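The structures come next, written out as structure tokens.
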Structure 1
Amino acid sequence: MPRNHSLTYYLLLTIVVFNFVTISFAVDDFDTELERLAAWCDGLGLTDEAAVTRNAILPHTDDELFIPIFQVKVQRENNNGFENEDDIPLPETVDKSTDNTDNKTIWQNRLANLRYQYGKKLFADAVQLAESGKGGDAVERLITVLRVDPDNAVARTFFGYTRHDGCWRTAWEVERMTSGFVEHPRFGWIKKEHVERYEKGQRLWKIAPQSTNKTQPSPPAETWITADEESERRHDIRNGWDIASEHFILRTSCGLEEGVKMSRRLEDFYRCWSLMFYRVYKNDSQLSREIKAAITGKQPPAKRTRHSVYVYRDKAEYIANLREIEPQVEATLGFYYPERKRSYFFQPDAATTDEYEYRHIVNTLLHEATHQLFQETLGSRVMPGQKNNFWLFEGVATYMESFKRDGDYYVLGGFDCDWMLAARYRFNKSKFYLPFEQITKMGQDGFQDFGITSKTGFEPSEKLRMLYSQSSGITHFLMHTENGRFREPTIQLLRRLYHGEEQPDSLSKLTGVTYKELDAKYKKYITRP
């Protein structure tokens, strides 16, 4: 998580805790030392090395969150003697007469040592938090540990990774690899022995068994067909491509390679979502127990839920297949159907769809996936926000539409994302705004029916879009303003929402700020240049 969000925890008045809190500033010191090392590289003309070093510094903006993508390749097989070395100093002066081969070795050792030493400090911080029952805060530190030192074995164990063939892999990935599968860049997980034939345009087709013996059914037969033949046979989504990843089963009629791209985007999104909202689906006690187990080398119990997603090749097929379960399907760009535990979408046509609409359709997948992940992970039996605070149910889903992958980070938020632009326009130009006191009292029915009886000249759909954009705007505000001051209370409200424990005044109580004060702060945030 961004460093400015993690520097103000637990200023308790005891010497022991004070010493522990000072460790939390280690991540800022780490970034400072990285810049110093990069400047040293600049002085020697080590351009690539300076770039690698600066790339390890956490980016920061006022309205974006940068969540680290955990490196796959193992950088350090062992401690390289760092356990007994407090520091590997840089030379006081830049010696340009020295062979740069030697300077590169100095740089490499210094960077590895910085990662190890600061990772060790932050890990000690996480352990103390877990021991004191603050499991959620401990997890945040472990995320930072793996940004600083991707090879911290305990942090890797906690997040479900293990070393395999020189890389950090999840248990599911290891199982795939040990079963003879490889992850192909175009075709996803396929048998290693099939790679050459797939690259030549052949596809494996399984033929359903004809046996009538129910006690001992015949195994499916297999044959090889061309890629064109497969496309023809899978044109109907009932025979579509089934693409299995760690957390999703995606069925599509869009084609194998398009399906693999969508599957990978969903997996990236899942990893971002799970790191962002771990406090929603697990409490402090659970997280503390799992961290203590990881210290002893035990991974958290594998409790994987696979989420079902259907993506149709175009809107016509989408409408034809889904009108029975969703009478208003023509008006939708995708939806999550809780009764079937499945999300439905279609692939927009880039040639006939304008850029904004194309992006809106594609991002609807992220919006509905947010609803699906919360609902199916938490197993909620109640409709979140049925009585009040429904704005957050939709606000967090629109917020997650801002998701993107940028270098070594997942990025959320930003003033230039579509929903934020809409929120700013409608607040500043249309003068539309419902105060916190009012919007927090709105349940699902009041929210979705908003504007139907209005005589202000707006169509109901337009009024509802205004409400969606405000929900997105205030969610962005709460997640980012004042250096993330209200982020944790907002996540706690989200937890209450999915457990049916929210009240109209919950946000004010959790933030410690009156709704009139929040109104004023939001106005300042949304109208800034």
Structure 2
Amino acid sequence: MNKIFETPLYPYARNRDQDADHPPRHKVIVVGAGPVGLAAAIDLAQRGVPVVVLDDNDKVSFGSRAICFAKRTMEIADRLGVGQAMVDKGVQWNQGKVFFGDRKVYDFNLLAEAGHQFPAFVNLQQYYIEHYLVQRIRTLQADGASIEIRGRNRVTAVRPHDSHTALTIDTPDGPYSLEADWLIACDGAGSAIRAMMGLDFIGRVFEDNFLIADVTMEADFPTERWFWFDPPFNTGQSALLHKQPDGVWRIDLQLGWDIDKTEEQKPENVIPRLKAMLGEDTGFELEWVSIYTFQCRRMARFRHDRVIFAGDSAHQVSPFGARGANSGFQDADNLIWKLQLVLEGLAEDSLLDSYDAERVAAAEENILNSSRSTDFITPKSDISRIFRDAVLDLSEHHPFARPLVNSGRLSLPTVYDGSVLNSGDRLPGADAGTRPGAPCPDAPLGDGFLLPQLGHGFTLLTLNADAPDVVEEAGLTIPRLAVTTDADETGALAARYLGTAGSAVYLIRPDQHVAARMETYDDGAIRAALRRAIGQEYRP
């Protein structure tokens, strides 16, 4: 067993608030020290916003849980100061194979184009990510940031008010009370905050069960995602194999609906299933075993006045497609810059409604893709199975059938089409991948890459275009990042950001989504776009 499970990362220590005569008030309290809660807290601290994290545990999550982290998550993690650590430790992969029975029907490459700082995916156990994020918090604390993480502080009551939220917290020394101007609930799928507020999910629970096991073994399988439909070692079901660091492999085996979960998790029942898959002579040790019933559900709203939900506390999907943790990182990335502007008085709190609108739309997109994947993997009728098997047979020799194969549409960031924060698109012939609402694609730039140079705030990105070095509007100072396309000899920068145009001007949001784009700098249009992007009507 990896020793990282046994070491308290943020052990309980009595804090000054427990001795206060009246409940202390904090600007932001985050409940939950999983990856999403920690990411949100770090983003706040880097922006100068004081934050307290409460968690009923004091260690990393047991088991690897989430393991597949997409390129977009790496880009977000890079801005949080942990991206390189995740890449260095993780197993990088771009390719995968799909099998039907005992034969390979096709393979795929998720990042066929060059010119990106990060790979399509990195496989890394969740406990390492939590460890790196807590280390980052310690670094920020040493640098004077107001960020605190309190272990074994369990929230037992939540009382929302118009101006704040009151909390009761239980500790080894007994209960105490706090108040938060803003409460961010990142306390997971079984969110106690959600339950205490009488809120619930809407969506589907799938009538199937999957055995998920992490095993330590020496194996010569390539660093790829392998997915089987109806394999000989799990007849009539499905299976998935992923490599992780430290010689750990993730194995998913579909079991069906009518099972005894307790019995199926016993080693004497798990080991024969794994031997049938891996071979009788393959030596391995179990690190973690669990059984999941997959759900595709979400809250109706993620914002409830001064209580905001993010990550699994707000939405759940099946793991096919790696959309859970990746979407949670994007929740935090979307929320925190908006909350900062509200706290600084630069935006009305109605700006936070755009978090709800944009991330509910993202959750709907993830749920749709995840539901379709689960329906394809586990057909619910004879005709559905006939269709699926025919698609798999055809895909072996006919490329037209391969897009129909759905072993999990792997996580991609959501484009916020239709967001109220978007401005009109005035860049003719440009690539759709950089339209308003889209996340900025990376590209080579000089000796490095574009995205790290965009920073943490609004940025005016100009390509082969004249513009002021700084734009001051609505209380914000927006720096310009001026580049020329000859700074990228590969041509990727021009292809992704110019299209057929000779120049371009982009207003980039702090979460590195495009707010507006145009061919040349238009002062009035940029100022209007900035006001719109922070939830204000333009006033000259």
Requested in this report: Of the structures 1, 2, report the one carrying the highest value of mean count of other Cβ atoms within 10 Å over residues 56-63.
Outcome: 2
Report summary line: Structures 1, 2 compared on Cα Rg over 2.2 N^0.38 Å, for residues 32-279 alone: the greatest is 1
Report summary line: Note: helix-only ellipticity at 222 nm (-39500 (n - 2.57) for each DSSP H run of 4 or more, over all residues; to 500) at -8500, derived from one of structures 1, 2, originates from structure 2
Query raised in the report: Upon calculation of mean count of other Cβ atoms within 10 Å over residues 392-399 from the atomic coordinates, which of the structures 1, 2 produces 14.6?
Result: 2
Query raised in the report: semi-axes √(5λ) of the Cα gyration tensor in Å, for residues 440-519 alone computed as 26, 15, 11: which structure among 1, 2?
Result: 1
**Report entry** Comparison of 1, 2 - label where distance in nm of label points 7 Å out along Cα→Cβ at positions 152 and 472 is highest
**Finding:** 2
Report summary line: Cα Rg over 2.2 N^0.38 Å: greatest across 1, 2 for structure 1
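Laboratory data are not the source of any read-out in this text; all were calculated from the coordinates shown. Please read all numbers here as calculations on a predicted model, not as lab measurements. Cβ atoms are built from the backbone, for glycine too; each structure is taken alone.
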